Structure P
Amino acid sequence: MTSFLFPAPAKINLFLHVVGQRADGYHLIESVFAPVAFGDFVSLTPTDNGVISRVRAVDNIPEETDLTLRAARLLQKAASVKSGVIVSLTKNIPIGSGLGGGSSDAATVLLALNRLWGIGYSRAQLSELALELGADVPFFIGGTPAFVSGIGEQLTPVSLPARWIAMVFPQVIVPTSTIFASKDLTRDSAKEKIAAFAMGHGKNDLEPVAESRHSVIKDARLYLKQHAQNARMSGSGSAVFAVFDDPNVARDALVDLESPFLGVVTRILNRHPLIKWELR
């Protein structure tokens, strides 16, 4: 059997505004998502026995909630595929960091198996399936930076300048649901126009809530803010980041980083690494 290794890039929220809430409880957001050149890796070994399995569990995630397996089974059922696959995940994106790791892993499985199994679904068909796995998964299927609205499913591609990112991981897990459920969350930010977007624009409405519960996130943000005024939290946390024009300046920002923080320097991507490889 032959194994294939595929990248699953993280994403950052250049800003994240909560602009309302639906009757069913889902929050309406506006944000710009940007994929970055740091992430997980998914190894896929196609089989002919129809069985979808994994080599090992990651961070005690049970099989029934493992998004890589759920993605493979969803595609297998939708396309009536008789083949199977063995999944192995190399996890670099911290769980609960607001960087979309699980969603990206699921999208990579859909994109890669679409070709390995010879299905030939369009990107639009894959995106429709992806929404069943989570609101962020279609973004990674689209593969480009995007202005995001609705509950995260409405995507308008945008082009971003080449920029470098210094990320700091406070090593605390922040469940997204607890942040959105907080009575202190701002839910009425003004709506934006795509034309108004620029680097450093806006804020993250989830940041004050996350920092009030996990002071280490605020400590990480204030550390980065010594080097860049645009330092902010991504998603519902816990990762924080700052944007730089120069990779050397981004690296210098992490020179004095101390435990318990971990850091990485990466760059914004204007397209998913699998776009060239994938069929459509």
Structure Q
Amino acid sequence: MPLTSRRHRLTCILILWLSTFHLSSGAAELRTQHFKTSDGVCLSYLEAGSGDQTIVFIPGWVMPAAIFEKQLLALSEKFRVLALDPRSQGKSQITALSHAPVRRTQDMDEFLKAAGVKEFILAGWSLGVLESLDYVARYDPTGLKGLILIDNSIGEGKPPAARSSNFQQTMNDPNKREPYLRKFSQDLFRAPAPPDMLQAVIDSALRVPPKIAIQLMNQPYPRTYWRETVEKQTIPVMYSVTPRLTDQAVALKAKRPPELATVLIFDNSGHALFVDQPEKFNQAVLAFSEKAFSR
């Protein structure tokens, strides 16, 4: 076995040994699973529930799968639920290999195949919205029954105002990067997040190398790419947003048949609205999923 391949295999085994855990809550149990991508990177994901109908969550920029803990535990009473740690995020392997969109969407395709997913609803949050739409545009998966897009622009309505940023300088400055990422992690929530979840979010944000964190922000597509991808979908779409994206939610609903558009505005929530208002979000996902899977 070549030395590089042996190192990848040993890294995956070590990650599996260090991060395997089971978290129970009543009848629900979270299981940590792993698989190796075609370029040899060990990726982690959380799993709860069972069955052929699966809800798949994709987290945002530098975020871990653990942020969807409340969804995994609640939704797994009726469905199999998965949440991915993308490469270099959460408990997945940090790698110097590509993090370009074409590689990230390939990871998603390989993840779904490794997990044996058949019929599924794809739920992306923040950057995960864009990556989910990119995956759908590239792969046109036959088992996809619905899309849940959580609090990011989908190219509808007026574009957001441009603003200057010293983001790259902050990421590359060790004295600024950690305070920035800690505040970023805390500001995702309107109400105090569960301590274990907040710590998982902070840990994931801090372990992503600066170069990768910057690269993930650079999406090489115009806004029309997201809008046109959504417009092509003949499956139900659920768009859950905070008030800043109300105009886009209204535009989406106006353009789609009522049975294919579910729009929810989460007042008094932070960007991680599914953590701040889990009951409202989970009930909406359950209702949406039951209808989408039955079509």
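Using distance in nm of label points 7 Å out along Cα→Cβ at positions 73 and 113, single out the structure from P, Q with the greatest value.
Ranking P, Q on distance in nm of label points 7 Å out along Cα→Cβ at positions 73 and 113, first place is Q.
One of P, Q was used to calculate semi-axes √(5λ) of the Cα gyration tensor in Å, for residues 65-176 alone, giving 25, 18, 13; which?
P
Taking FRET efficiency 1/(1 + (r/R0)^6) of positions 137 and 257 (r between Cβ atoms, R0 = 30 Å, to 0.05) from the coordinates of each of P, Q, which one would give 0.45?
P
Compare distance in nm of label points 7 Å out along Cα→Cβ at positions 33 and 265 across structures P, Q and report the one with the greatest value.
Q
Quick check: 24, 15, 8 is what I get for semi-axes √(5λ) of the Cα gyration tensor in Å, for residues 169-216 alone, calculated from one of P, Q. Which structure matches?
Source structure for this number: P.
Thinking of P, Q, which structure, once helix-only ellipticity at 222 nm (-39500 (n - 2.57) for each DSSP H run of 4 or more, over all residues; to 500) is computed, gives back -7000?
P
Taking relative contact order in percent (Cα under 8 Å, 6 or more apart) from the coordinates of each of P, Q, which one would give 25?
P
Since every read-out is calculated from the coordinates, none of them should be taken as a lab result. Keep in mind that this is a model prediction, so the values were computed, not measured. Cβ atoms are built from the backbone, for glycine too; each structure is taken alone.
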